[in-house]
Structure 1
Amino acid sequence: MALSDIEVFARLIQCEAGGEGEAGMKAVAGVIMNRTNIGYGEYARVSNGGNYRNIIFQPGQFDCTRTSIGGRQNLQNIYNMSPEQIHFDIAQWAIAGNRLAGMGWALWFYNPYSAGCRGNFPSRVGAFAFRVGNHCFYNPTDAYAQT
């Protein structure tokens, strides 16, 4: 299936945060663009000068880009999504440089399936910044620059 870059982005937004409302989807889109635009560390190398498709398909980053996880079929993936106009609009909004107020340079998010967010994620390279809906968001620490 050949998908345009913007359609891949819209599908990822829908898959990762479709149930989180507009703010949750915008926060996830902001993480993708923060990773795309950061000027140092791992994501600067992966984005190769600003390619968000490289960020989306970086191995091991987003479960929604995988058709199987741990040897089991993953049906909640971007290939099974049918994005609506809102998903495309949010992708375009983020590409244009927009971010949620207070988002900073959040580079990671995850759903802890609990009321609390841990202080660091995925390790000491990210520090808790804010929560939107079920997702916790993390800004890079000084340690991220060494990745």
Structure 2
Amino acid sequence: MALKIIDHGSSAYKKMVEIRNAILRKPLGLSFSQEELEKEKDDILIGCFEDDELEGCCILTKEGNGTIRLRQMAVTDILQGKGIGRVLMQFAENIARDKGFTLMTMHARSNAVGFYEKLGYKIVGEEFYEVTIPHCLMEKEL
């Protein structure tokens, strides 16, 4: 298993968009707009690879004041529950720390809150709806 930062617009990035679309958007009847994808140019794009096959990914978006936001965490369906998400999160947190961030936040889907709680994240505030489903704001000091 290799964890890498992915270049925006690369073939690995295109695969990342495919995985995110299949797992996070398509089941909700949604897709990415070109404008949304263009905004990711300044983000930190992270992938987990096995033999050059992308198995999972996430995005870190700088928010200012020492805060970075985790977005678009996705692991291919057949590999969910195998520890890839946990490894991705540890890698993302290490990158964030190395870049001087002290707080990581996210809009976690309600069905994933337990996963993030096991990694030390805490719910902040009330549940809300985003992309048609319930989410919770979560955060962790790095």
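For the reader, a short list of remarks on this structure follows.
- Computed 8.2 for mean projected area of the Cα convex hull in nm² - originating structure among 1, 2: 2
- Answer label among 1, 2 for the case where helix-only ellipticity at 222 nm (-39500 (n - 2.57) for each DSSP H run of 4 or more, over all residues; to 500), calculated from the coordinates, equals -11000: 1
- Test item: distance in nm of label points 7 Å out along Cα→Cβ at positions 24 and 56 calculated as 1.4, pick one of 1, 2: 2
- Entry that produces 26 once relative contact order in percent (Cα under 8 Å, 6 or more apart) is calculated, selected from 1, 2: 1
Where a number appears in this text, it was derived from the coordinates with a stated rule and is not lab data. Just so it is clear, the structure is predicted and the values come from calculations on it, not from any experiment. Cβ atoms are built from the backbone, for glycine too; each structure is taken alone.
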